[in-house]
1. When Rg and Dmax of the Cα atoms in Å is computed for each of P, Q, which one produces 19.4, 59?
2. helix-only ellipticity at 222 nm (-39500 (n - 2.57) for each DSSP H run of 4 or more, over all residues; to 500) was computed and gave -5500; which structure, P, Q, did it come from?
Structure P
Amino acid sequence: MSRQKQQEKPQRSCLGCRQSSDRDRLIRFVLSPHAEVVPDIEAKLPGRGAYTCVSEECLRAAFKQRQFNRAFKREVVVVSPDEMTENVISIMQKRILGYLGLANRAGQVVSGGSMVSDAIKGGRKPGLILLAIDVSEDIGKKIEMLAAVHHIVCMRVMKKDDFGAILGKAPRSAIAIKAGGFVAQLTNEIERYRNFLGEVRNL
């Protein structure tokens, strides 16, 4: 076998659009012991898997075309498209907040608009800036501009209450993640989350 073939990642087809992609770039679904289709976002659950793109549109297309029955070669139990979509969104949100919690416990988080602004202007630049989707317009624009000037990725995701709850503080409009391993993990999780929602739904 050639080295190129050895290095190729496993491919799977999306049940919605039928396009093939690297398996780890898709959302995996498996059957529970009761033949219920459940999302396996971490791709660790046992059993045969079925896949869709990280896209709400593709997931809904799979439902419309009854592709889960075909993929699992049997009649399966599925919730409504709306409920499955919300299940996927909820799991993705929990993963983002979980990584934020780990980063916070590791002392890698600075929170609050003024402290985040100071961190951006400081000597040791953060690796990632997160803004709550309900941040005030003035604070949001100020931090986004600062981040752009200092070439720091800035994303809008979750709400102020979500940030505050996971940090054990009052609502927070902005969070800075110190440069390091948590930046790559959080960026990947947030990008998948935003890709799933697309441009239609507010983050």
Structure Q
Amino acid sequence: MSGQKPVTPSPEGIADAMRASKTRGLPPVHLWNPPFCGDLDMRIARDGTWYYLGSPIGRPALVKLFSSILKKENGKYFLVTPVEKVGITVEDAPFVAVDVEAEGEGAAQTLRFTTHVGDEVTAGPDHPIRVERDPKTAEPAPYVLIRANLEALIDRKSFYRLVDLGVHHDGWFGLWSSGVFYPVIPTAELDAA
């Protein structure tokens, strides 16, 4: 092995590998366990913007391609192909939910989210909603699970729309979707504010 050159991960190499595989839909990244090739100077900002070497990636199709091969293991994020795995930095969540559509009412209501890269999921048992609160400011940070440990931060405008749909249930103000109630804030705290 001493005569072989080390693999140098690059976005172009990853994109070429994905195009060569001619995968339709989402690739089976959960089945791929290639060797770790190092960290890539790639970052996903809190607003969902992807950066490479400090510059935003301006091609939406490339961002969508990369998002399809994203994997989270032990709290770390990687881009994976069948032959290589590279680490990237994610500031918050790898996706941003930029739209939500509601149908129905009460426990029969469904909430369908769309991410900035075109993923669509309906909140429910397989795609739960959770809300974290900043310990200093109590500012809510809402998330919805998109796939395999990968969440989307729900953008502000969508969260405000969700608040308009919220109801009180068992001492909580929250949201129904697909028969599941997702608590946002205790009713007592909401009443005190």
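Bear in mind these aren't lab numbers, they're just calculated from the coordinates by the rules spelled out. Computed from a prediction, not measured in an experiment: that's the story for all the values here.
1. Value 19.4, 59 for Rg and Dmax of the Cα atoms in Å corresponds to P out of P, Q.
2. Derived from the structure labelled Q.
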